[in-house]
1. Could you tell me which structure in P, Q was used to calculate helix-only ellipticity at 222 nm (-39500 (n - 2.57) for each DSSP H run of 4 or more, over all residues; to 500) as -14000?
2. One of P, Q was used to compute Rg and Dmax of the Cα atoms in Å, and the answer was 34.5, 107. Which one was it?
Structure P
Amino acid sequence: IIFFNLSLSFFIFEFLKLKKTKTSTITNLLLIVVFIFVLNIWGKVRIKQIKKEIENQKESFTVVILQGNIDQYKKWDQNYKLEIIQKYTELVTKSYNSIVKNNTSCLFIWPESSVPGWLFEEKFLFDWITSLVKFTNINLCSHHLVGTVRMGKNFDEYYNSAVLFSFDGRKVVFDKIYDKIHLVPFGEYVPLRDLLKRFVKTVNELGEFTAGKNYTVFEIDKNTKFSVLICYESIFPELTSRFVKNGASFLVNITNDAWFLKTSAPYQHFIFNIFRAVENRCFLLRAANTGISAIISPTGKILLKSNLFEDKLLVSSLNFYHKKTFFTNYSGYLWILYFVLFLLPIISQKRIINNNKDRADETVMKTNMKQHNYLILYVCSGNVFRSVFAEGYTKHLLTRYGVEDIEVKSCGTVAQENFKIPKCMYKFFELYGIKEKILEEHKPTKINKELLESANIVLVMDRTQFNFIKDNYPEFFNKTFLLKEYAGFFTNPEIYDPLGQPESVYLKTVEEIKLCVEIIVKNFVKNKKVDR
């Protein structure tokens, strides 16, 4: 998805560039089109292969996702405890009646903190869950993954947990518990609490959960293993890949998004799960208190989905499929690749800057400033604003310094005679004391070999003109420089065309050009004095 979006953005960028100059842009466009085409074909082929492999799986497993739709203000209010218990009891009973005839293994998935209290500390709640587990194991082999809060052994630690309940034929058992590892800052814990509580009194009133340490993999049988992501843990790709690497064949996300109400946040939170399923090529089952609950396939397809704020049961028989991907196996090392990719443009840019600086210094050293008819050529796109102002202001400064043997001209890569100078240019000429006669005599001139050949130095505004000369007139490339780079500004060295922008943007562009021209002219005058 990211590669496709990136390729598409490059295509748009190159297409817009094509309107200004027909250079190697056409080649770039073709390469991008081919890349997008190959990416789509390869993706479709792989999706078909994976779907076929899923269909060929012999063993099926039934999953039941419970969406209780409990309002946030009710969840921890003791007055609503019985109402919540009744709601989930009805959902479990209803789903049991619909699947008991199939006589297959079944997993009931409850949302995050769906138990209205401390499960292991309140006997009433524990007995309620165990009674439901026993009930759903009549003529059925079922398991319940329950989201709950619990206390540690010494009752001084609190955990946001997921517990797997099963029935061994005689009693209800729970062998493994997963405690949430990535806690929500300032929601489930306070970073630097000991330091902050000295300055912010309300910090002491905020909750303090303890982060889990174990990457638990629950096991129903040897072919059915899974791990749980609680709440926003689904945004951490390295966590999910570690679970799958440790043996999980599918993932479960339990969450309570009631906090977000009817905003875009529940949708954004949900979307992350699609990436996690595709990255690890496994099913991802999501149980959300108020939605969005869903079943997502290894290809990222949403097989079933609930709406926000509705009582909902999602029931499906799945052929679980999983194959460890490159991402699953090596995601822990990808940060090294990201770091290298981060450094490469910096190193590359530094080399370009150094090369351009050396090239500029070499050009200045080779130039004999005593010679007459020394020509500075400014180049932009339309030759109606940037290069025109640079030409006019350079002539203005040369006159002020009494320099008569340096000639200044300008042109554009796409200039046409009918192009008109913006009205604001007259204001800028008047502002800086430049003679308007230059504007009156100016005619947009298209770049040509004769101009480039006669120029001692060619100063362009952005890389569009820079690459145009490089591609179309390579013999003059050695004396071509970006104006800002030649003036010594090697960071962000382009001066962009303000066409269509407010007058304030035109003024900012003029000020950039003015600063560069002042530096360059002063250097020329200084070199002339040394030569004399």
Structure Q
Amino acid sequence: MRPDRWSEQLHEQFTEAGQWVDRTLLEYVETAVESTPDRTAIVDRRGTHTYVEMVEAADELAQGLATMGVGTDDVIASQIPNRAEGAILHLAALKLGAVYNPIVSIYRESEVGYMIEKLETTVYAAPSSFSGFEYVEMGLDLADEHDSLDHVISVGGEIDDGRVTSFESIQERGGDADSIAASDALGPNDLALIQFTSGTTGQPKAAMHTENTLLASQNGQIDRLGLESDDVVFTPSPIGHLTGIQHGYRLAFMLGTTCVFQEKWDAETGLEWIESEACTYMAGATPFVRDLSLHEEFDAYDTSSLRRIMTAGAPCPAEVVRQAHENFENVTVCRGWGQTENTLPTVNPPDAPAEKLETTDGKPYGGMEVRIRKPGELEDALPGEEGELQVRGPFLFLGYLEDPERTAASFTDDEWFKTGDKAIVDDDGYVMIKGRIKDIIIRGGENIPVREIEEYLHQHPKVADGAIVAMPDERLQERGCAYVLSTDPDDPLTFEEMVEYLKSQGIATQKLPERLEIVDELPMTASGKVQRYKLREDIADKLGVDPVVR
């Protein structure tokens, strides 16, 4: 299957420039098996896999899935946390010619059900239980609701239900099955991965990537950050998200080196992993960097091996970068910027001046281009002038699945992607993100579409009207605050009632508003739209901090 915007012209342009390498991740892994078969590929809390062991496991899994009827163009959804099985399943999907759909573990019935319906997903894999939630039970409920979902796979744990197949039993079945034909594997321009992202509408969008678009970003990142085959990649970022995938295990496998998975975030455990595995590189949003460098037991651990931290996904204050540079002995923090649609178009080079490392979101690389356009203008903004950041180049996704209108609306006539983010580019070509046109909350690197939550909130009988806005938070950068106009002022909605109601609608805990303000009226424009900036200013004033800027 070819994504919407794939064309021979794009292929020729990026291939001639050496930006699309016409390979897949499988080929990099096979190279590692040939050259260093006994090198450790994955470390997680359950043990290790060498490259040859990992490939054998992926072969067995792919062969086992094939006996179950899974093959070309089938969609495999995974809510596996940071465990070896997640990477192994991804490799198996590539071998089968299937499309891989990673899903962050915070999502519940509402979000996952929508994704399964949209993609006509045939396979759902998840742990039987993780962080107190029963994923496989949810998967069975979803299978009852969606005819396409034929297989629910349990990773670890015993499930007494004949409708569930264990990860291990599929591998055992595959060990006795015929090998997968090489011709079945995905090609570099086939649809390889779909990651859902959310925008101003709150409706998730199915962004499509090929191996060429994903590898172009990783090759550029390796060059920009000076990564090498003896680096050890620490991956605390969830592998249900592109950060953990692209800048975690895929990056490690391209280098033929080791990926260290941290299954559940805890700063001291992260310090333990860095010390014990001599990790040299990590990628993560601001909370990961802040939590590590400010941990009270930081000095008790040897973190001298760590030399690069790439942080993106949420604004990273200059103070966080300075603290990390002061506390880590050998680290350079490289701020970057990216979206699911374009992976990571900008990142700071490690040799950038300290001021740039602390205050900017990097420069484009790897063939990516950026420009700033003011609303309604056809000329690029001058250096230092604010406008919408637009990007184009080989990292860009190739459309939203079965949504040509939204895809077309996201691009300009000359093929630049409209990011919806406000930014400036300085005289030296460094990008500084200044806020977002899009109406979302970025909580610890995760995008939360407020309109989706508002739609449920408005259905509560005690809510006459309401809006959810971002309130500043020192650690996570932003959290949600709900402003509600009551149907009965004498019986207003309580915070507990709001949380209980939204949870009952299947909304993930991390998406819930974390503060409730009951008001007599909402500030409105003449056309009847809520003036959200006034609400952001109001909550910031109550907290005694600067408001979140949009």
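What follows draws every value from the coordinates through simple rules; no lab data is involved. Because the structure is a prediction, the values reported are computed rather than measured.
1. P
2. Working through the options, I get structure P.
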